[in-house]
Structure formats: structure tokens, C-alpha cells
Structure 1
Amino acid sequence: MRVAFYSQGCRLNHSEIATLNQQFSRAGYTCVPLEQAPDIVVINTCTVTENGDRDTRRLVHRIVRQSGDVKIALIGCQSQILKDKLTDLPAVQWVIGNADKMRLVSIIQTTVTEGFGAPVVIVPAIPEASFSVPITNRDQHHVRANIKVQDGCNFYCSFCIIPFARGPARSRVFSNLLAEAHQLVMHGHYELVLTGINMGTYSDSGHTLVAVLDAMEKIPGLCRIRLSSIEPTTIDDRIFSRLIDTNSKVCRYAHIPVQSGCDATLKRMRRKYSMASYRHQIEKIMQWNPDVCIGTDVIVGFPGESEAEFMETYSNLEQLPLAYFHVFPYSERQMAHSRKFENPVAQPVIQARAKRLRILSAQKKAAYCKRYVGQSMGVLIEQKKEYGWLGHTDNFISVCVPVHSTVARNTLVSCQLTHYDSETGLMHGVIDSSQPDGPA
């Protein structure tokens with residue numbers, strides 16, 4: 001049977017899909033792109049915002065139109081929260097929650113053997129225990145391989161549905177995590193991206209995230225270790241202080257969600273820090289290494305956000321040494337505590353505020369990137385487009401080199417950065433004439 005995979009939302013979802021792809025392949029299924037008439041489509045869903053729910057519905061209908069007699073497996077966060085609604089969608093044969101989605105191969109094989117009938121719904125409670133993941137040798141879809149470190153969250157921010165969808169905070173077994181890291185590097189990945197819902201809370205048998213980084217730094221052939229999003233209250237100084245050492249494999253990159261730049265809003269959000277403590281954390285990292293690219297997430301239009309509160313957020317984000325931010329219009333979620341809050345912000349106001357912050361983000365990104373024009377930097381080449389080869393520096397600058405360049409996917413090259421294009425958000429460069437052999 002032919003199986004296609006589609007991942008919505010976060011890097012953790014992408015990591016899980018990479019693992020499932022290999023599991024299905026090993027079980028004898030033929031893994032194909034969505035466009036090649038699959039018999040089964042597996043969708044790892046996202047429910048962080050209302051847009052995620054809407055995107056799933058649209059995707060299911062598009063797949064049915066394109067593929068005709070297809071069976072769809074909806075797994076993950078939406079399945080955990082909206083199982084009863086998802087079975088009403090056309091062609092949906094399986095609705096599997098987060099606790100059992102990594103058993104999907106055996107679940108589907110059982111259905112195929114016993115015959116198709118009513119939708120199979122498996123959504124039990126999620127246990128709070130360390131976990132292991134079937135080891136992925138190679139991420140077929142990503143040059144920068146995502147590796148799952150942690151899952152779940154116990155913070156219960158008032159706007160967030162994730163603790164209900166992903167369950168309690170739990171960590172991956174240390175030895176299992178390192179075994180996959182070694183396998184991914186052995187099969188050609190130069191960069192590993194550590195992913196989790198609340199990664200900074202990692203703890204397994206006395207091992208913390210610091211221990212994970214220490215062990216990965218010693219993996220032969222691994223050139224880059226990138227941390228995905230990490231909560232500001234969970235950052236151990238030993239994580240980013242290692243960036244003082246230019247030989248560290250940890251990338252000069254940090255994504256630290258702020259969610260709001262106003263203390264009053266942060267309190268309503270049930271965040272566990274003030275803007276003063278957040279600023280202190282950011283400035284400390286910049287003291288260790290001023291080239292670190294620091295990004296953040298921010299929600300606009302949270303219930304009760306006045307114009308004065310928004311302007312406080314705007315001013316703080318403008319002043320902080322941030323390179324970019326992801327802007328999310330507030331989205332009311334089914335189980336989130338904030339759905340009970342009074343004084344909702346009108347949608348036109350939310351959209352106008354989001355637009356202002358996105359413009360500010362683009363300005364800060366341009367300012368950050370332009371600091372590096374004229375420099376030579378290592379770029380990991382990830383994909384080829386009609387207009388050029390695309391890749392990233394370790395400090396997360398998106399770089400485009402001419403399409404005729406003598407490079408290949410998944411190679412580390414030294415590039416001379418020539419100019420930044422504010423329209424596309426791309427830094428342009430050329431391959432350094434003194435390019436050394438091997439990884440840059």
C-alpha cells in the first residue's frame with residue numbers, strides 16, 4: 001500500500017512524522033508524496049490556534065478531491081481534543097491521540113487485516129512517564145534533522161491548550177535520545193534540531209538538557225546543535241554560556257517566547273516572569289556572545305489588552321536585542337482558561353496590532369542580517385529553487401547562493417555574504433573562492 005504523510009504545526013510534529021515514515025517503510029509500505037495517489041494519508045495535526053483546526057478540515061477535503069478512494073489517519077493534538085468532530089470528516093478512517101500515534105503502523109495493519117468499517121478512534125489519557133522513540137536513521141524531508149527530546153507541559157498558561165493536547169511534561173530516555181542522535185549523524189546529518197513542547201524541563205534519571213548538550217557535543221561528525229523554542233524560566237546558564245567558546249557545536253541561536261511585553265498582560269497569561277527578568281535573560285545571552293540570533297513569539301489581542309498595554313509590548317520588543325518575532329493573533333481555545341476572560345479585543349484591532357508587530361519584526365530582522373554583509377560564514381545547503389540554492393548559517397540567517405553554484409543538498413559551504421533583500425527576507429551570497437574541503 002502507498003502511504004503519504006503531512007505534518008502541521010511545530011517541529012515536534014515534523015520529528016514524529018519522520019519517525020513514522022521510517023516505521024511504515026520498514027513495515028513494507030511504499031511512502032510517496034501526497035500528489036502521487038496514496039492509498040492512506042497520515043496527517044499529524046495541530047490545534048494551537050483556530051487556524052490549525054481550519055487547515056485540517058481544508059486539507060482533508062482537498063485530499064479527498066484529489067485522491068478519490070483514500071483513507072485518512074488524523075493523529076496528534078487535534079485528535080486528542082476534537083476526536084468526536086474529526087470522525088465526521090470525509091474519508092477519515094483513524095483518529096489517534098498523542099499517547100498511541102507512534103503505534104500507528106500496527107493500528108493500521110489491524111484495520112487492513114480485519115477490514116474497513118466505522119472509524120477507529122483511540123484517544124486514551126496520556127501517561128506521565130519517560131518515553132523512548134523508535135530510532136530514525138535519517139530524516140528524509142529535512143537536512144536539519146529534528147530530534148524529539150521532550151513532550152508535554154505542566155505550565156498551563158491561560159491561553160494555551162497544549163497541556164490538554166500533549167499531556168503532562170515528560171522526557172525522552174537519555175540513552176534512546178543519544179542513540180538516535182548518533183544514527184542521524186552517521187547517516188549524513190550535520191545539524192540536529194532539538195525539539196520539545198517545554199524542552200528546558202528535560203529530566204531523565206538525573207540527566208538535564210545540559211547533559212544532553214554535553215553528550216551531543218562529543219558526537220563525531222556532528223557540526224551543529226540547534227535548540228528550538230525554550231521557555232525563559234527554564235534556561236540554565238550552562239546552556240548558552242558555552243557560546244563564549246567559538247568551538248562549541250551549539251548554534252548561535254535562541255528562540256525564547258515572551259508572549260507579551262507588558263507585565264499586566266503576562267500576569268493574566270499566567271506566565272512566570274516579568275519583563276525585567278526576561279530582559280535580563282536576553283542581555284545575559286548577548287553578553288556571552290553578541291552574535292546570537294534571538295527570536296521570540298508574541299500574542300496580540302489577548303483579552304483585556306488595552307492600547308496602552310499593546311504599546312508597552314511594542315516598545316519593549318523594539319528595545320530588546322531581538323532579531324525577529326513570530327506574531328500570533330489571539331485565538332480562543334476550547335479548554336484554555338482565557339476563554340472565560342472578559343473584555344475581548346475586536347478582530348480588526350487584533351489584525352492591526354499584528355500588522356504593526358510584523359513590520360517591526362521585519363525591520364529588526366533586516367538590521368540583524370545586514371550586520372553580516374561582507375563576512376564569510378558557513379551555510380548548510382538545504383534545497384534548490386529556481387532562483388538559487390537555499391540554506392542557513394548557524395545563527396539562522398537564510399542565505400541564497402546562485403543556482404549555478406557548485407554545491408549540493410546537505411553540504412556545508414563557506415559563503416561570502418553580499419547583500420540582504422528586505423522584500424524576500426533572504427541574504428544573498430556567493431561561494432567563497434577559498435572554500436575548504438569538507439564541512440565548513
Structure 2
Amino acid sequence: MNPISVSLDQLRKYNVPGPRYTSYPPATHFTEEFQTANCKPQTAKPLSLYFHLPFCSTQCLYCGCTNIVTCNQAKSAEYLTYLEKELALRSDLIDSSSEVVQIQLGGGTPTFFLPSEIEQLGQLIRDRFSMASIVEAGAEIDPRSLTLEKVQALRNGGFNRASLGVQDTNPEVQQTITRVQPLEMIAEANQWLRDSGIDSINFDLIYGLPNQTVESFTQTLDDALSLSPDRFAIYSYAHIPWIKPFQKSFEDRLPDAEMKLKLLQLTIEKLTGAGYVYIGMDHFAKPDDGMAQALANGTLQRNFQGYSTHKGVDLHGFGMSAISHAGGTYFQNHKELEDYYAALDDGKLPLVRGYTMTEEDKLRYHAIMHIMCNLYIDYARLSEEMGIDFAEHFKTDIASLDDLEADGLVRREKEGLHVTPLGRLFVRIVAMRFDAYLQNEQRKGRYSQTV
């Protein structure tokens with residue numbers, strides 16, 4: 001793929017609040033009035049499983065995830081017993097002939113768990129579900145808590161992909177965010193994973209962290225590139241001190257909005273210049289990686305873990321705060337550990353909120369996912385798939401794209417709509433034009449900036 005150049009003027013113009021479209025409608029529409037009875041048994045369909053493992057031994061000050069900080073190792077063993085309870089209860093909603101094609105461990109810190117517990121979880125999953133012949137099974141990894149024994153446990157548990165939480169390699173930035181992990185530690189973790197036979201390694205980086213500069217993040221990118229990961233996920237730092245008060249500790253050292261845009265510009269140009277395919281939004285991959293291939297062959301999908309290589313699956317999330325999407329219904333588990341445990345102790349699914357999609361939601365979900373994942377809408381094909389005249393049904397939305405076409409983000413033709421290479425960077429902006437709920441949601445200030 002050719003390197004992508006982007007101007008700061010374009011980044012400024014389109015840096016507006018908007019959904020990330022990991023769902024449609026976005027999770028802001030989930031409601032606690034949702035009833036467990038809305039969760040119906042599903043017909044056979046490929047499965048993607050997510051397990052939220054919430055424990056961390058220390059608090060990274062940049063983090064906005066749902067986590068529990070503890071040094072009590074016994075917490076992980078207890079949590080596994082509750083995951084087993086939830087797996088048993090959830091089985092009534094999942095067709096026994098459905099095969100698992102994808103597994104992801106997130107957190108929190110999955111590598112907080114002991115090697116024996118990692119293997120135990122892998123076995124629990126395989127005892128409960130039928131596995132496809134090829135399963136993409138990944139885990140988020142904190143290099144600081146990784147050992148050779150845990151690498152082997154991941155492999156024994158059937159895991160073949162890993163995502164290393166690198167964030168930044170600059171010592172000053174690491175110290176400020178309390179995530180001290182020297183480059184040598186990251187390189188060692190990367191090598192252990194490679195030597196174990198892990199198929200694909202992703203590096204998570206974050207731009208917009210305190211004390212970052214163009215010069216320091218250039219070095220971080222160079223450090224990361226020297227280790228040749230298969231994928232990058234490079235996220236914009238989300239400053240939410242009203243939810244995570246500890247983020248206030250470095251407010252005076254955060255880059256301003258202009259600097260964040262320069263860091264994003266640097267990232268896109270440097271990674272595409274190094275030969276990585278820009279998947280869209282935060283994601284980059286080597287041309288031979290499964291994610292780049294999924295983009296090319298039209299099987300890319302977007303869900304609550306970001307971009308995924310498997311399209312047309314039911315997503316089932318397990319553990320506190322985990323979100324599922326199956327059969328046109330979204331449902332989320334309790335966000336507090338005590339509530340999650342209490343529901344399971346009562347023999348109930350630990351659900352707290354959800355949403356049942358309307359027929360119009362399903363049409364717009366289909367359109368938005370094609371934009372986010374395929375970067376193209378074939379009007380005739382989608383008309384056939386959706387049972388409507390696509391161009392007629394969405395004529396107002398398509399007509400609203402005049403300014404995006406003038407700026408080179410999209411190209412409209414009689415047969416369909418194309419998102420251009422430049423438009424990949426602003427793909428959320430394109431998708432927003434097909435969002436029936438957005439105007440009211442934007443007024444409420446519920447969304448992050450789009451770039």
C-alpha cells in the first residue's frame with residue numbers, strides 16, 4: 001500500500017465528536033429496562049467469545065478500562081469459578097452446534113492470572129463449546145507481568161495471537177503514567193511470544209499521553225517498528241477525569257489538541273511509509289496479516305474489541321462489564337464485581353442492560369458496517385441482501401455527502417459509494433451520515449473526537 005499523506009487542516013476540520021461504531025446503535029442507547037427475557041436462544045452461527053479479566057496489580061494512570069486493582073492473587077481463582085457459572089447459564093442461549101471461530105481475553109490484565117489458571121480457562125472454553133477447525137485466539141498482555149511460564153500456558157490453552165500493551169517507550173512518559181517497562185522488557189516479551197509459535201503479534205500504542213512530543217513519539221514508533229509486530233492499534237488517549245479521577249495528576253502535561261493532531265499525522269505517515277496497510281481508524285497491519293487480508297476479501301468486522309477478521313458471527317462476552325451481540329440484541333453484564341457475583345450466586349444471568357434492534361436499526365447497522373469495514377457500498381448487492389432499494393431508502397444520507405466528496409473522502413457512483421484511501425482516516429465521519437440517532441446524541445456531548 002502506498003504511504004498516506006494527510007494535512008493538518010483536514011485533521012482539524014474533521015476532528016469532531018462521533019461514535020466509534022463498535023455497535024449500532026451505540027452503547028449509549030442500552031437501557032436498564034432491558035429484560036433478560038429479550039435474550040432468546042440463537043440459531044446456529046459462528047461464535048466470537050470475549051472474556052473480561054479485570055484484575056491489575058497496579059493502576060496505569062492513563063487507563064479508562066473497567067478494572068480492579070489488587071495484589072491478592074486469590075481473586076483470579078475465585079473469578080474463574082464465576083466464569084464457569086456464567087458459561088453454564090449462557091449455554092441455553094447458544095445453539096450447541098455453533099462453532100467458535102474467535103476468542104479474546106481482555107481486561108484488566110489477563111496475564112495477572114497464574115499459568116495454571118490461564119490453562120484452566122482455555123480448557124473451560126473447549127469443554128463448553130465446539131471449536132472450528134481454525135480458531136483465532138488472542139490475549140491482551142502486559143509485558144511487566146509476562147513470564148515464560150505464562151507464554152507456555154497461553155499456548156497450551158490454545159491461544160495463537162497476542163496483543164502487547166506497549167503504549168509508549170519513552171522513560172519520562174512511562175514514569176508519568178506509571179507504566180514503567182523498558183524497551184528491553186518489551187523486546188523480551190515479543191521474542192518469547194515469537195519463539196513460542198504465536199501467529200500474530202499486535203502492539204498497542206497511545207498518542208496524546210502526557211509529556212509526548214513529535215520527537216519522543218517518533219522514537220517510540222521507531223522502537224516499535226524495530227520489533228516488527230504484525231499489527232498496530234494506535235489509540236487516541238481519552239482524558240476522562242470525571243470517571244477516572246487519577247488522570248487529574250498529569251493534566252498540566254498533556255499535549256494540546258494541535259500536538260495530538262501532529263502525533264496522529266506522524267503515525268499514519270510513518271506506519272504506511274513502513275509498508276503497513278491502514279485498516280481504518282486505529283488499526284494498521286502488514287499486508288500478509290489476517291486483518292489486511294480480511295479488509296481485502298470483505299470479511300472484516302467491527303465489534304466491541306475494535307476491528308475483527310470474522311464477519312457474520314455472534315459475539316458473546318463473559319465476565320463483569322462484558323458486552324454481547326447476538327440475534328439483533330445487545331446485552332451487557334454488571335459492571336461491579338459484587339453485582340456480577342451476586343447474580344450468578346442467585347442462578348441468574350448477570351445482565352444489567354441491553355438493547356433490541358429495530359428493523360431500521362438493522363438496515364443502518366448493515367450500511368454502517370459496510371462503510372467501516374469494506375469501505376464500499378454496492379447498491380445492488382445490499383439492496384438484495386437487505387430486501388430494499390438501498391439508493392432510495394438512503395437517498396437523503398447519500399445526498400448529504402457532497403462536502404465529503406468535495407474533500408476527497410468519498411466517491412459516489414451510480415452503482416455505489418466508495419471510501420477513498422484518504423477517507424479511511426475519516427471513516428467515522430462518513431458512517432455518521434448514515435446514523436439516524438446522531439444529531440440528538442451530539443448535542444448531549446456523549447462521544448470522543450473522531451481523529
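Read-outs throughout are calculated quantities, based only on the coordinates presented, and are distinct from any laboratory measurement. Since we're looking at a predicted model, the values are computed, not measured. Cβ atoms are built from the backbone, for glycine too; each structure is taken alone.
Where does the value 3.5 come from, among 1, 2, when distance in nm of label points 7 Å out along Cα→Cβ at positions 8 and 312 is the thing being computed? Only one of 1, 2 returns 3.5 for distance in nm of label points 7 Å out along Cα→Cβ at positions 8 and 312, namely 1.
Using relative contact order in percent (Cα under 8 Å, 6 or more apart) as the calculated read-out, with 21 as its value, let me know the right label among 1, 2. Answer by label: 2.
Of the structures 1, 2, report the one carrying the highest value of mean projected area of the Cα convex hull in nm², for residues 48-247 alone.
1
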